[in-house]
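Right after this note come the structures.
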Structure I
């Protein structure tokens, strides 16, 4: 009886192993995930200021085709961390920085928001007083077949 059970478990376990590209595959798109802990009572201020800084930069990059999408996630029930930022790239190659991309983003930023540079700089420097960067990861979605 023990041999029979062992044989069945061996056969069953052999059938249960998933194979990359046969049972699932990683998507080509990659997402940069940044985990942030914003101090209590500052979440609203942080989000409003993020809209004037990081969101604007992401919109420019999206308009220029450097990124696929971005997102800001919060949790009403989490004390820490409580904000997650995502930036999705078409593939790993699209994540590589270049002088051309940098110059294009800077030129577009100057055109759209150049008159607010001092305010934006002050907001950006103030982030360190109300937030802590907890983690940063490059993740990609698993596609099941």
Structure II
């Protein structure tokens, strides 16, 4: 006969395998959010640096127009770099998330296949036990 505890242990092992992938996916999302926050902070720092540079240049009366032009270029360049950093972070996070999702789906499919094979084995064992019980019952009836 099959021990109930052994089956419950197998089911527990299956349950533990899937949450790890979920945790990994959550970590990927958290890393993505951190990358986005870092990119935004970096972009903001670049913009603030550009604003400080613009203010300094404006204070020099001889080069006011050139300073204004340069500060706008710095701001535009900073914004473009910030957008690119954010886009790169999004792409990296999406790739990691896709990999984690594929791994989770594969492990889930493996777990399902394993569970089906265990259930089929249990069914076969139960059929064998029922057949043995039927034979024993029939044998007892015949011996009367």
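Brief remarks follow.
- Looking across I, II, the calculation of helix-only ellipticity at 222 nm (-39500 (n - 2.57) for each DSSP H run of 4 or more, over all residues; to 500) that yields -36000 traces back to II.
- Ranked by percent of Cα pairs over 25 Å apart, structures I, II are led by II, which has the greatest value.
- Comparing FRET efficiency 1/(1 + (r/R0)^6) of positions 52 and 124 (r between Cβ atoms, R0 = 25 Å, to 0.05) across structures I, II, the highest value is found for I.
- Ranked by relative contact order in percent (Cα under 8 Å, 6 or more apart), structures I, II are topped by I, which has the highest value.
Computed from the coordinates by the stated procedures, all read-outs in this text should not be read as laboratory data. What you are looking at is a predicted structure, and each value in this text was computed from that prediction instead of being measured. Cβ atoms are built from the backbone, for glycine too; each structure is taken alone.
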